[in-house]
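There are structures below to look over.
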Structure P
Amino acid sequence: MTKPIAIVLLSGGLDSTTCLAIAKDEGFTPIALSFRYGQRHTNELECAAAIANAAGVEHLIADIDLAAFGGSALVDASIDVPKHESVDELSADSVPVTYVPARNTIFLSFATAVAETRGAHDVFIGVNAVDYSGYPDCRPEFIEAFETMANLATREGVEGRRLRIRTPLLDLTKAQIIQRGLELGVDYGVTMSCYDPAVDGGACGHCDACLLRARGFADAAVDDPTRYTAAHSNDE
């Protein structure tokens, strides 16, 4: 029996890699979709390619230029990526400068198009409403609204073949995500979470993504396989 196709947004980070493993475990044939969108942390695309290859899944990379609009430390080199000494300094009460305007809306729109052309009715995205950095496009309200919109805007949707936006990590802590991934055999050593990796490819250890990742491994009581830059190691 042919397995149904699912589109999985794959950044090369911890969450999206776990999503890919979950999609495979649930019986889908995943197509991984990544984006070269002008991000300063392009190392993640190398990780995404390695992850997709190891999983034996098709991997698409779409080129879009969100840097043309700016407005985020992830796509504008003139804006510094915030660094902190502790995860306790992070706040979800305000939208941080690492938020890329409309990024998940754009990514899901591309995924919807791929789904329609490939006959897929499931799109997996690793958004999380528990251990996250205050991004508005990681909230369940956004996902529900996008799914409604997608089914109004596509031929598949209006003909009754509904698209589902799958968010298996939405209500999990980072530690729970890691534990689930390890159960499924995910190698987190090949993933990249850092927003501002060094020239040597090592993680900075102080950006929001690094701190949340490190706390997740600590809470899960699992060794963190992240390779940090030499400069971070010297800070310890």
Structure Q
Amino acid sequence: MAKVVIIEDEPLAAEKLSMLLNKLDPSFEIIGKAESLSESTMLLNQVQPDLIFLDIHLSDGISLKLFDYTEINCPVIFVTAYDQYAIEAFHHFSIDYLLKPIQEEDLARSLKKYRKLFQGNQFQNIDGLRASLSEKKRERILVTFGGKSQSVPVEQVAFFYALDKSVYLKTFENRRLPVDRTLDQLEPTLDQKLFFRISRKMIIHVNAIKELQPYSSRRLFILTDPVCEIDPIVPAEKIKELKKWLDL
């Protein structure tokens, strides 16, 4: 039996989720509900759930702030009508992300994922799952431009770079898109076999490197495809590491 907490500021939505949970698997026991950050903080200080369903937008703010107010030591399934918080949600030990209105088949998929991770004894504790999640590399990245959001497969990204206090990605199809992440935040989430941090201003995909050329006495210039708006210069201290990476 899994103990569940539902944090949702729309009573009808919370009731629908409760009914679907009971229909799909009655062994999920709902031990508490909350509608706001303040209620959620008090509730989670009193109970110890095995799983939390957490709405992004609550009556008194964005629920991601909850992780600053209290320690959460169980997996979370985020529920929202908006998808722009997807990437940030996965930084908070989320195992899934459901869009409203919740569909029965989507919830069934989330419950199956939860059972596989926890009830199948794949992980003995929360630290085991945290370690596993940290080893998994980013497969997609959400970008927002012109008031719209788009999920871009990381395999389509030629490089990420910083320019004029902003960060952009350039796809192999030569599309430039803004990224709401710093290069320091992006670097550990990328597959290190495919991406290399050549400098403070650029992370490049191995397939975007056409040629290495001498640049001054101790630096290298990378000829890229597609062309980058900044000069892909490799400082002296990175050259040995870059050549080793290219020869893996």
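Quick check on the output: 2.4 is distance in nm of label points 7 Å out along Cα→Cβ at positions 153 and 177, derived from one of P, Q. Which one produced it? Present the calculation step by step, with values, prior to reporting the outcome.
Working: P: 2.4; Q: 1.2.
Going through each structure in turn, the value belongs to P.
P, Q: which one has helix-only ellipticity at 222 nm (-39500 (n - 2.57) for each DSSP H run of 4 or more, over all residues; to 500), as calculated, at -7000?
Going label by label, the one that fits is Q.
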Comparing Rg/Rh (Cα atoms, Kirkwood Rh) across P, Q, which is largest? Q
Match the computed value 10 of relative contact order in percent (Cα under 8 Å, 6 or more apart) to one of the structures P, Q, and report its label. Q
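Each value in this text was obtained by applying a stated rule to the coordinates, not by laboratory testing. These numbers come from a predicted model, not from an experiment. Cβ atoms are built from the backbone, for glycine too; each structure is taken alone.
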